[in-house]
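Structures are listed in the sections that come next.
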Structure 1
Amino acid sequence: MKLINIIGKIVILLAILSPNLVYAADHAVNAQAREFKPAIVYIQPGDSVKFNNMTSHNAVSYLIPEGGTQFGDNGKFPGGSFTAQPDKEGIWGYVCEPHIGFGMVGIIVVGDVSADDVAAAKKQAIETLKGPFKRVIGKINKIKPTK
């Protein structure tokens, strides 16, 4: 009887402490010849994004919300697929490094963002991204605020 009570308490504690794990969703982005489909993904904190068809592509984050951790490895191809889980709310811009010249860029919007958040991300991109990486700005312009 004690074991059942202990297991029950552990299950309840896990459900309380990790709601993102209970409700986390998986989203998919497919790398095609020279574009990501979809190019903009709206997710909630704790969700993950699986990048498919990454044999000759990569997906490396270059625009990251303050305090966020970059995903993807510069100059490396993950092969097949890989999963990213952006760790901060906000707007994440990523590129396929070998195909950036063709405009192969994408955006992950984590949580709710306002028009001011979109403007701030655009300003950050203008100030920090160089050369063809500025193509992320074109995708930022297509973000629809969610709050």
Structure 2
Amino acid sequence: MFRVVPDQELGCSIASTLEVIGDRWSILILRDAFRGVRRFDDIQRDLGIARNILTDRLQKLVDNEVLERRLYQSRPARYEYRLTPRGVDLSPALVALMHWGDRHLAGEAGPAVVLTHGACGEPVDQTFVCWTCDQTILPTAIRSRPGPGARKSA
């Protein structure tokens, strides 16, 4: 069983998140899950990942309730891996990584994949919004302050 280090111990939600999904294979498994690739053999074939590593990463994601195992065939028992609500909540992080790669690593040819709005087909953007001011804000305008779970000074 994997142990997620609680945010209270680390004092950083980013560090806690990386304990769950912070390696290359876990991120790529999640990418596949969002694309509808759910079965072990299909994930293994798509990623070219060793079976033992895939088994380990899938178990870690299941243990941390990012993915759930669902039986799709009983003889022999075969499972698929589906995103849980916790897993779906990782979508903005994966999109941010993708957009960063598109912007800084794709080269002159441009990105290999463009995310679009299902209803109209137009490309989607990722922005920060202040709902109180009803404004889109730039990353440079973001500040931080201690939250309710912040460690108390001694």
Structure 3
Amino acid sequence: MKKQFVLFSGLLALLLALPASAQFAKPEDAIKYRKASLTVMAAHFGRVGAMAAGRTPYDAKAAAENADIAAAMSKLPWAAFPEGSDKGDTRAKPEIWKDSAKYKEAADKMQAELTKLSAAAKVGNVDALKTAFGPAAATCKNCHDNFRKE
């Protein structure tokens, strides 16, 4: 039942996010939305990472649930980078808008790696999780290095 709820919640969030860019009345709204979705994604990704690194005990069910949520959340923030949302309470670098193709490529790669992480987490094997976690984390680091201000 819990797994169905997580899946349903993720799908619902994705469906609601599709028209998200049209819903932002002000640039501040887009910034809040993307920061919130990235925060939730990072929290669940961090839980998987803690298990992969051995900082917390491995729990196959929790790993799969958290990886699923991170993968679903990875689709949400990208609609919230409309023109004009580069100013204000944001750490987004101007390169996001100057080289949007490179940014989209990085986002697509991260989503693909989180999908692979989700599949690996479902195997129920910590070694599979560790193997998939590294490339997923590298895609996060790539975006942070290239598109986020310190």
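Where a number appears in this text, it was derived from the coordinates with a stated rule and is not lab data. These numbers come from a predicted model, not from an experiment. Cβ atoms are built from the backbone, for glycine too; each structure is taken alone.
The table for this structure:
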read-out: Which entry (1, 2, 3) yields the derived value 21 for relative contact order in percent (Cα under 8 Å, 6 or more apart); value: 1
read-out: For Cα extents along the principal axes in Å computed as 44, 33, 23, the structure of 1, 2, 3 it came from; value: 3
read-out: For -8000 (helix-only ellipticity at 222 nm (-39500 (n - 2.57) for each DSSP H run of 4 or more, over all residues; to 500), calculated) the corresponding structure among 1, 2, 3; value: 1
read-out: Read-out mean count of other Cβ atoms within 10 Å over residues 45-52, computed value 17.9, structure in 1, 2, 3; value: 1
